[in-house]
1. Of the structures labelled I, II, III, which one yields 3.9 when distance in nm of label points 7 Å out along Cα→Cβ at positions 176 and 464 is computed from its coordinates?
2. Given a computed value of 4.6 for distance in nm of label points 7 Å out along Cα→Cβ at positions 72 and 160, which structure among I, II, III does it belong to?
Structure I
Amino acid sequence: MVKENCGVVGIFSNEDVNVIPMVIDSLRALQHRGQEAWGIAIPNKAPLKKIGLVSASSNEFKKITEEYSSHSAIGHVRYSTVGKSQLENAQPLKVKDLCIAHNGTIANVEELSNLVGGCTFTPQNASDTLVAAQRLVSLISENGKLGSALSILKNEMVGSYCFTFLSDDDAVYAARDPKGFRPMVLGHKESQSLHIVASESSALSAIGAKLVRDVSPGELIKISSDGLETEMFSEEKQRAHCSFEFTYFAQPSSKMEGTNIYLARKRIGQFLAKKYPLKDADLVIPVPDSARPAALGYAQELGIQFDEGLLKDRYSKKGPLRSFIEPHQSDRVEINRWIIPIPEVIEGKHVVVIDDSLVRGTSSKAIIKALRRSGAKKISMMITYPPIKYPCYAGIDFPSQEELATFTDSKEYSEQEIIEKVRNDIGADFLAYNDAENLANAVGIPIDSMCFTCSTGNYEPLGITPAFKTRKEMKGD
């Protein structure tokens, strides 16, 4: 099954402005959410889809802007959590007269497929987005309106989702799942009478639009020549905002659920310092780039020197990319090769390394080896996210237990024993993780309004009892 945690955008201008350059700029601002493919859709035309980064097609921007000129459009950057990286799996998709872009994961896609005729699923041919779109189009034909269709679909569909839709009558729609797993915001640009919906506010900043508010969980927004209309297709009150967004996934400049991501990450570092005050440390360094605010917060809280002991080689082919969201292990290793230590900063020191998460251990092991070679006297690693012990079925790419650094062949190990196993595997002298309550307090969102399923194994927020599968079964490679 092809499941997504990606970036979506939708723009409509009432002044008949060609919004395609702004869609492209917004997608570039969301590139951290997906590096595998991107696409745009306009009314009455097949979607444009490209493999790779948005910037890789920069020599085609002028042609694309002219050929796809429109005052309404949606766009998508893809990060696959399941399925292969190929053009067929890129979005937006079009079913009849409805284009759709999706950020999230539909956990019961096999069950949902039975309502649209069913098929035999393999990781090569299945798409939860396509199944959802087909079912939605069927419900629209029966009920007449998108809001009515979504109010039925949300009872049939289990999972996380933010959708942008585009109809052939030019209207742009956006919908967010009832528990708010994935983020979505609404913005406005007065100078061009333009509204934008996007996964993050960084996409709004990229085109000079102002953040109006978060799209509410369970809300459907329509933007058309009639202006902006909104309705609730669900009255669900319980929230399950993805905690991983706050430590890793979101762009630091973005504002999410009323919280600036950079400041939230800095507070996480401060709270982590109170939990684990290693006062004998000489130096605090971040793993670039998303751990930087937390490392700064940790250092400031304890009065320890902060420095950039690790740098990314941004001139290499893979250096600027994010290793975690690369679909293949070989690509993650290649990216981590271009995280370069500075021996003059590190040599002879007790170094506290702050990282946003420890999932597979690939990056951590490589970084600690590099620090050892650079003469570090002692290496303590602090992780801003709790231990990840279970697969995510809400749109983050750790779909199987066997690939996790915490994986053991027995359930009899205590959490401290598991942490010791991971510490030994990555080669650190000391390893400590944050806990869910500490993280939630730092972010400023009640712990019962955040999703920590990947740490706790409690899948109640998603409403599923998962059957754990291997990576090969999930990814098809």
Structure II
Amino acid sequence: MIPFSPGDLLAILPELIVMGVGCLLLVIDPLTAEDRKERLVYISLAALAVAFIAQYWLLGLRRPVFSGLYVLDPYGTFWKLLLILVAGLVILLAKAHLKLEAIDLGEFNAFILLSLSGMMVMVSGRDLLVIYLGLELMSISLYIMAGFKRFERRSMEASAKYFILGSLSSGILLYGISLLYGRTGSTMLSGIKAGLAGLPPHDPILLLAMILLVVGFGFKVSAVPFHMWTPDVYEGAPTSVTAYLAVASKAASFAAFVRVFMEALGGVKANWQVLLLIVSIATMVLGNVVAIVQTNIKRMLAYSSIAHAGYALIGLVVADAAGVAGVMLYLALYAFMTLGAFTVVTMLRKGGLEGDEIEDFTGLARRNKWAALLMLLFMISLTGIPPTAGFIGKLYIFMAAVGAHLTWLAVLAVIFAAVSAYFYLRIIMVMYMREPGETAGTPGHNVRIVASPAIIAVLLVAAAGVLVLGIFPDPLVKAAQSAILP
């Protein structure tokens, strides 16, 4: 039994709140009348608000808990505050979207909270098994959420593919953990770091273990060639779930990825930097090139998400303070623009179904100028055009690469950022330079915009994040720089 003190429980108070309320929702959902199900949403939002305040109260503290298996530090706090905010916005988005899709089930909020608790464990775990348990808690909830549209074949297919490939990647990750334990005698990050000091620099078992860890984490962040699940799952899952996958799951996985490789394997980074460099370049190339030919907006954003994982991986390739801060800043800014883009997609309705084809955006500027304006903002931010948040995120990642004498990598990333402008600006062209269809069979015919107060609130927060952090990024930059790993 692991000894702990009341202070240890206080350090994980936000996690206890989120997990406790998630379990509570599963119990009270069957007991709640249908006309009162909306109260579950407010309970979830209240729990997240309390957890956010509790986590903010712990800001700046640094101490190991539960005998060093877990840690309360600024790095974990940064990610947890971001994840709680994203979960709250997704619950608001789903409040309206799931009703439109006729899948307004109370357990959705419980799965959001349970997956969030797994993410929070991941970002603060200092033992590989603790991180693995957090990852599995997150993943199991997401497998279920991906198949929430049980009456649609593609949603069930998405859930099945995600489950099968996710289980495979989890097994590979666990095998890598077992190899590291065998060579170093510990699963704690500090113990692994100490154990590596006695190994030869090119130990074959160690190299295999690192490759398996890259495969396991690479699947979770949608890095090439472990991205195969991403387009099908993003397209088949309900769009509010897709937004959560694209933002929260990716952020939590990157947080754990960086912590493991910087804290445990930082002493042998020469062995894994080249591997991650290859993965980063392949991810940028495939994500940006394949996105060009997509006709479904969710598949296009899926490949866009893959490309952005490639940019973020540059920070881990750099493997210094500037690189880690760049990853943190990039994913925080990426959250606002991606969540905003998927929210606009949820607003398009075509014959009672969701309008998720690019042609469904035809003439949107003439149908609803505000929806088109917001989509324009999110697209230029994803492209990286100033003065949006996307430009700031790319700027700091590229500066980190230049500072590490990887100028050629920064130039390559800029080239592919320019390539991405084609498919992002294509959406803008379709919205603003085409007339909406007036007859059956023409693009944009029978497409309407459905907006609720909850959806408008999410759009306003996302748009404010993209603009304000694009013009005044200094507070977030300083927060990321002060929260990097020691």
Structure III
Amino acid sequence: MKSEIVDLRSALQFLASIPGQLISTKEPVDPVAELAGVYKLVGAGTPVAPPTRVGPAMLFESVKGFDMPVVTGLLASRERTALLLGSRIDRLPFDLLEALRHPVPAATVTGAPCQEVVLRAPLDLQTLLPAPTNTLSDAGPYFSMGLLRAEDPETGESDVTIHRMCVQGPDRLSVYFVPGRHIDQFRIKAEASGRALPVSISIGLDPAIYLAACFEPPTTPLGFDELTIAGGLRQRPVELTECVTVKAKAIARAEIVIEGEIIPGERVREDARTNSGFCMPEFPGYLGKAQSLLPVIRVTGVTHRRNPILQTIVGPGEEHVNLTGIPTEASILGMVDNSMPGRLRNVYCHSAGGGKYLAILQFRKLVESDEGRQRQAALTAFAAFPELKHVILVDEDVNIYDSNDVLWAMTTRFQGDRSTVFLPGVRCHPLDPSQTPEFSPSIPSPGVSCKTIFDCTVPFRLKEQFRRAQFVDVDLKRFLPEMR
């Protein structure tokens, strides 16, 4: 039962009981590009380039050079994500919104499972943990499902976020912060006073913790503890424990915890060890450029459970889409419902946008005066999430999870000259390669975009002319008992 999921192990046990949701292989796999190449075909999903598909999670039991298995794809399916949370595909954002509104604070415990084995520096991450690379052009091995936790050195407020961390040596990790991220603000404060920032990196967690950690401002402002949302999802506190080698806290039921501190003033080029020019595949579907000057984490210790499992993400793919997109859907639902209750029926952050660039809003017009409010809902979404680039508006009779149905609405309920709203010159996400002056002379500098609303809703006065053909409801099991 999903109610018994408290960590990665219980999540895997739960999935193993459901046909088609978890597969494993004992065949030795190389963590350098081969592991990702396998899962690309098994279940990574869009925006990974074809051929790919949405498939089961996968456990690699034998990783060359290591005694530790690797699992990926736990959240690489919206159906599986819903199962893990005891929800439904269409209810996921509503359940996250409910947890946001009814948070449960984390609790600190002793005797944590994540500290069954304790390793102190000196140690070598390169031989200890099987961090994979996605492609042969990656800057190096990455921890891509490490939950970074730190506290504000002035206020003591905490934050948890997933950031990409590249192995730069035996006890060094680079960490990439998109400008404005909360833990980077903590780092800046600590560095200004010449102090290191203690951090923990928890790997292999209850899926509810990963999802909760991906909420962003303004829904979760600076000082908001996203672990309280995970507590709300599970209706019990997330358990923390004091780290062994630094003054920080980690997830008590993590498979692995890397302890360390961000060193003031120390920087490293992300591809310093490979000179590839790239980092790793980014969520839009392209190889990202290696960053030139990244903060450095000095590793002071590693703790783990007995027989630990390393969790990773193969991307860009459906797992990233769900991690970032579902919390964004919840946030948009909450913000729009505050201003126009009952109108926005659902939201889907589509896979093609990596969970960030493209949102489909299902809007219900109840009265004539609702005409135009659907576009206000889109503007609310843009105002709240600067990384959002395109919004497609559809009526309540359109299945937002079926791209064919959405394109049908765009074909039969959309006229380009009246149904498109352009918002040029607006800051968006820096990883969209089309947002450059070279791509369009209308773009003054990289990262600026023309945000666009595609209004595929029927004008209220014409609703009767756009009713879909109604078929008789039947019980298909009468005719095809094997079908559900």
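Taken together, the values in this text are just the output of simple stated rules run on the coordinates, not laboratory data. Owing to the predicted nature of the structure, the values given are computational and were not obtained by experimental measurement. Cβ atoms are built from the backbone, for glycine too; each structure is taken alone.
1. On the way: I: 2.2; II: 3.9; III: 5.6.
The read-out comes from structure II.
2. Numbers: I: 3.0; II: 4.6; III: 2.4.
Attributed to the structure labelled II.
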